[in-house]
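Some structures to go through are shown next.
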Structure P
Amino acid sequence: MGLFPPDVATRCAADNEFLLSARAWSGSVTLSAGAERVVVVLADGRPEPGGAQAPGTGPGHLVLEAPAATWTDLLSASPPPYRNDLLPAQAFGLVVQGDRETWWQYFPALRRLVELCRPAWAPGPRSAPGHSAGGGQPRFDAPVGHYVHLELEGVDHRVYFEEAGVGVPMLLQHTAGSHGVQWRHLFEDPWVTSHFRLIAYDLPYHGKSLPPESQPWWAEQYRLSMAFAMSVPVALADALGLARPVFMGCSIGGSLALDLARWHSERFRAVIALEPSLKVETDLEELVGFWHPRVSSDFKAQAMYGLMAPQSPEAAKRETVFAYSQGWPPLFLGDLYYYVVDHDLRTEAARIDTATIGVHLLTGEYDYSATVAHGQAAHEAIAGSTFTVMSGLGHFPMSEDPKRFLEYLRPVLDQVLQIS
């Protein structure tokens, strides 16, 4: 039995998700491990039976070359952290050869092709359990939405937020390129909402927070700065009259939690940083596919799938990806300016006083962006902080597997409730 299933083209031809992602693709993709390879030839998005024996060249053609050990991990039924997706596998010897533009344009199809090579593959649609109101009766979720006008850096912004619960106020910051819907499951936990007043907001330009009317934003390059990111929760807390709220954020929100702990510790009683880092070393110039005129925003959304744990519920992972597909095209790359350029606490983290503000760090083991090593480094730099590795979770714990996430969050919230 070889590394690659010989019927991969047939599997692709029978899979609706692959066919939707590969539409209009004429070319080929070759999976290669030394002398062993499989070639899938496509004509206008349809895999051709039999395919070819040798890799194609030129526009539309790709070769994915990796050591056998890397392919073994990638194609296993339960891939290990950082070898569960094509993007992180590049750190383990996967080399993308051929037309790079095709790589960006058809990454969703390539990701699905890899899934179809795994042992768990079966033809037909994949279903996920859902829930219904039952009896034809309407059902209402807990949060209620509002708009508030905040003056941020001298400009009026109409900011959307949702809230539910009573008790200690807690501001919730979403990840880069997404919006506050990521927190919707937390709003439905009775224990959480009986102890905390949850407030999830959309950053300006995100979700329902529209751009300011007074600015020619359409003619300016969007870049999220640290100063602007910090100004939003501070201004929102003032507008809502919140006395020393808790702040919890994920990804850029995890970075923001630490920046707030350093520069605004007097305003918050505690911060909970999900997927935090002191500094993420990435070159923005290498992320061309995140805003390219010939690359669909679907690339950005589908790239998030591999940041989540394979064990997380399929429907929850797909919802997380769906939220990303709704963003203004320049948004994600602009948010990453803060994440990889403007945020750098390496020389400042030791000055965070955990006697003044509680600092709690949680990192998913499958997160290859802000890794466990990033979280550990932040924990070691911030005396008195707590740090938890969340097994079986990735970069979006609150949305990819809310039930498992609560198992890790509840003990932290118990600690926060002890702060006067």
Structure Q
Amino acid sequence: MANEESVRQAAREWLQANWDPEAGLLDWRNKLADSGWGVPHWPVEWYGKGLSAALSAVIEEEFVSANAVGVAKTGIRMLAAATLLEHGSDVHKDQFLRRILTGEDTWCQLFSEPGSGSDLAGATTRADLIEGRWVINGQKVWTTSAHHAQYGLLLARTNWDEPKHQGLSYFVLPMDQAGVEVQPLKQMNGHASFNQVFFTDAVIPPEYLVSTEGNGWQVAMTTLAHERRGADGVRGASKAGPRRGRIYDEERAETETVMEPYKWYPQRAGRVDLVAKRAEATGTIADPYVRQEIAKLLILAKSAEWTAHRARVAQQEGRPQGPEGSLGKLAASNIARACAHVHTLITGTDAMLTGEDSPMEGTIAEILVSVPATSIAGGTDEIQRNIIAERVLGMPKEPRFDTGPFRDVPRNIVT
């Protein structure tokens, strides 16, 4: 049985024999996939080594020590990988997993719709099986990276006579086709990370149905669980030490493209890291009320950090995923709002300025207009509270008025 010492030594020896900063990024990642060291917690038959998350963390340390680049992990691609590993067929895994790890394919998540808000199960984008292939019609919104994605994770309705949760199916949608139209959405913080996507007789081959027809809700819950806990155990690029060589140049070029939609995400989280520095720089640290609010924020942030650590330990020990994802998601919203409050106290009316006159070249203003997104993306605060109330506290579920065949459920209709 593998132990920490033997795994660490094996990873170190493999890196010493194979790591080359002058290698091409694609060649290196293919080598990682073949070796199993890129995602060691994945099954052996699918580019991993079947190791525990705890031992994978040991391997991560060796990659950081060697300053070695890992597999591609940015964007939605790892949500796709986690979902396909659990629910996909061998055809899916064979076609998609390697190219996810090498970074050759970019993915997006086609869940939210303009008419159903946080009611994901109320999706009305339809998938009809016509002459042996799925034909898609409808609209999705808030889709990050849809403008350069090769594939999308699509939740669509295949049966209107079943209850809302049971009539959904989950697909891999090829994005590069005439029936898919992507339109960017301009945000109030000036970025355009999201898109609305229109489907007009878009086509999906039958083998791109994930799991079985009607099981889309269960598959989607797997995707969302990984999204909310944000911990799939896959390594990112090392940050320590010198980063000179062909592979680093190619990685930076990739990151500039793939990570462009996400560059404002640190601001939407509130930037706890800036609070104490800003208070000292502005002199507001001398204000007892400001100090009190900073202390509240830092306590909240540290508590959330400990909760996240507890969740990671449970995962490493092989315990099933509990409510930590929703607890962490709700905590992140509370921290972001508290950050916006404290940054406003520290900066005063200057927090409303943008452009050259804005503090920290616009960063503070960007925080204030970006923070509300944390309470919406990945499931609203209200959704997380319902999950915690029902699954943690054992409270009764909310009364439902949308049972029965979905075609009979009242929906938002524009007249």
Next on the checklist: With distance in nm of label points 7 Å out along Cα→Cβ at positions 183 and 247 coming out at 4.4, pick the structure among P, Q it was computed from.
Outcome noted: Q
Next on the checklist: To test your reading of the models, identify which of P, Q gives 20.2 for mean count of other Cβ atoms within 10 Å over residues 159-166 when calculated.
Outcome noted: P
Item to check | Comparison of P, Q - label where FRET efficiency 1/(1 + (r/R0)^6) of positions 207 and 271 (r between Cβ atoms, R0 = 30 Å, to 0.05) is highest | outcome: P
Item to check | Comparison of P, Q - label where distance in nm of label points 7 Å out along Cα→Cβ at positions 87 and 103 is highest | outcome: Q
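Out of P, Q, which structure matches -12500 when helix-only ellipticity at 222 nm (-39500 (n - 2.57) for each DSSP H run of 4 or more, over all residues; to 500) is calculated?
Clearly, the read-out refers to Q.
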Item to check | Origin of the value 0.80, where FRET efficiency 1/(1 + (r/R0)^6) of positions 79 and 263 (r between Cβ atoms, R0 = 25 Å, to 0.05) was derived from one of P, Q | outcome: Q
Next on the checklist: If you rank structures P, Q by percent of Cα pairs over 23 Å apart, for residues 47-142 alone, which sits at the top with the largest value?
Outcome noted: Q
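Read-outs: derived from the displayed coordinates by stated rules, not from any lab. Treat the numbers as computed from the prediction; the structure is a model and nothing was measured. Cβ atoms are built from the backbone, for glycine too; each structure is taken alone.
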